[in-house]
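What follows is calculated from the coordinates using simple rules that are stated; it is not laboratory data. Because the structure is a prediction, the values reported are computed rather than measured. Cβ atoms are built from the backbone, for glycine too; each structure is taken alone.
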Structure P
């Protein structure tokens, strides 16, 4: 069994530390949702789909850096794991860095940031914390 979310977050974390401009991750619906949330919240500049000759394919993420060359992403932390799922209702979402970061959630309406989930008043599985 493989954890595609942890693999995605680790690849992004490693590429950021190595100052890569892009990183390729395996394509899945949940990884696509996480990439969309990261783009909407301004942590990556874009993502595109690549055909690698397999049925699954890849997602290429363009990592965003500040004008001084510092990474916009400082921390990616997996919260809910395959062995220990973490679910929260809308009142229990953690404030990451006092609102400077985001939580990524899997809800009944797809993958959302904590801000979007609060607006829609829905809870879900807490996938990751990003800042």
Structure Q
């Protein structure tokens, strides 16, 4: 077990936390949804069919999403990861609202991502709280 896995395994987690092996398959499905839907937004933006203001929350969401693992597992900083996951959630909601008038299917397609991020936010804040003084 490498240092990162050992660190995460040693954290106090709620009884309802999913097993570590579940995160890979879930994120694989979610990243497919993200690639198709966000890719569509960026293609439409680059071809002038959508405003850059519509694409902005999508770009920010990707930045915050991709920053989570390095913060959580690289820096091993639960508090900063909790702030980051809130930014992922906030920008995801912003993306869904912003794209709704232009392509409702993208909002619908991202509902599984939204549900997982809500769950991940609650989980991250719970882990942060349980390990605050550790």
Structure R
């Protein structure tokens, strides 16, 4: 598919995204909008598909669109050091979220266990825990 040109619909289909998503990415400066010919449709290059796949993969690991835009500029400058720093920052954020989720999980498990062991039918240990920790 080296010289193949794609309509926006075909591009969206190949990237498994919506046409409106492509238009949004264009407005955000993540991909370039090709010029519109006097007659016919805008045609996108295979590189546009590659760029959309890059965006989708970066989103999957938690990068925001603003961060992805920065990564795309780093790619142009071959700035691996800065890209690594961004990945390290993202990893720190993910680890912080994992710790928060682990705390939530452990707390909920404790609440459920307290509820199972509750002998008092007039007070819910879960609700009491929230009241007592204020």
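General remarks:
- At a computed -7500 (helix-only ellipticity at 222 nm (-39500 (n - 2.57) for each DSSP H run of 4 or more, over all residues; to 500)), which of P, Q, R: P
- Once Kirkwood radius over Cα pairs in Å is evaluated on every structure in P, Q, R, the highest one turns out to be R.
- Structure responsible for 3.9, with distance in nm of label points 7 Å out along Cα→Cβ at positions 7 and 87 calculated and labels P, Q, R on offer: R
- For FRET efficiency 1/(1 + (r/R0)^6) of positions 47 and 119 (r between Cβ atoms, R0 = 30 Å, to 0.05) computed as 0.85, the structure of P, Q, R it came from: P
- Ranking P, Q, R by relative contact order in percent (Cα under 8 Å, 6 or more apart), the structure that comes out highest: Q
- Which of P, Q, R yields 2.7 [distance in nm of label points 7 Å out along Cα→Cβ at positions 39 and 71, calculated]: Q
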